[in-house]
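Listed next: structures, encoded as structure tokens.
Bear in mind these aren't lab numbers, they're just calculated from the coordinates by the rules spelled out. It should be emphasised that the depicted structure is a prediction, and the values quoted were computed from it without experimental measurement. Cβ atoms are built from the backbone, for glycine too; each structure is taken alone.
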Structure 1
Amino acid sequence: MFDWFFHIISWLLIIPGCVFLVAGAYGLVRMPDLYTRLHAASMTDTGATILLVTGMSIQAVFIFGSWAAFIKLMLILVFTLFTTPTASHALAKTALMGGLIPTDHDGDPLFDSMEDVERLSDPEHE
């Protein structure tokens, strides 16, 4: 009886999720360096995952009546929300420790030397 309502609500979540994914792909192509590309990809992936999984969960429960699909979607959401930020952080820190110094919008390095980078990543640094 209310299937049309759940279709509309779910698609109002799924469509922006797809837009987030396209924006992230565009950011990967257009951004100038690794750090901005990484930011574009990780932020849009997280937002898109939340929107897409929420929309698909509404369809799974209220339209198809599948609680098993709902549980699987929630597991995908939880794993994605934990792994995407962790992987992005690890990749950025590895790039920084490997000598890839971030630059500002003019292309000038943000750090004067690798010693500044090492001092920043030192656990005893205050």
Structure 2
Amino acid sequence: MELIIRNVTNQPIYDQIYTQIRAQIIAGQLRPGEALPSIRALAKDLKISVITTKRAYDELEAEGLIDTVAGKGCFVAEKNLDIIREQQLRELEGHLAAAVELAGACGLSLPELQEMLRALLEEESR
């Protein structure tokens, strides 16, 4: 598992850890049952507080993405892909609603907005 912590962003360190591990779980880079580094080991590797690492792990556990087994450590949970997909779709709908509102404020027509989205999708698939 690779994490990159940036001190120049406004995003708290625990949130950077949470976001990156979450993304790796959803992408399948971290598989169900796979052990995560211990809270202490990760804190030492990243040269951060154990409390910061614990907060990130607590957030992941609250979302159901990891399970903590006393005396054994933290493991990637058996994920329910339907629930995760549903969460992502809700998030996408929110972003699209904001894009539609902004497009209206800019006077963009539906075909212009569709062309913009098509171009972004093509760029992303490269």
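The table that follows gives values for the structure above.
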{"read-out": "Which entry (1, 2) yields the derived value -25500 for helix-only ellipticity at 222 nm (-39500 (n - 2.57) for each DSSP H run of 4 or more, over all residues; to 500)", "value": "1"}
{"read-out": "Mean count of other Cβ atoms within 10 Å over residues 63-70 from the coordinates reads 14.9; which among 1, 2", "value": "2"}
{"read-out": "Value 1.70, calculated as Cα Rg over 2.2 N^0.38 Å, for residues 31-70 alone, assigned to which of 1, 2", "value": "1"}
{"read-out": "Top of 1, 2 by FRET efficiency 1/(1 + (r/R0)^6) of positions 15 and 95 (r between Cβ atoms, R0 = 41 Å, to 0.05), largest first", "value": "2"}
{"read-out": "Structure from which 0.65 was derived, FRET efficiency 1/(1 + (r/R0)^6) of positions 23 and 79 (r between Cβ atoms, R0 = 25 Å, to 0.05), options 1, 2", "value": "1"}
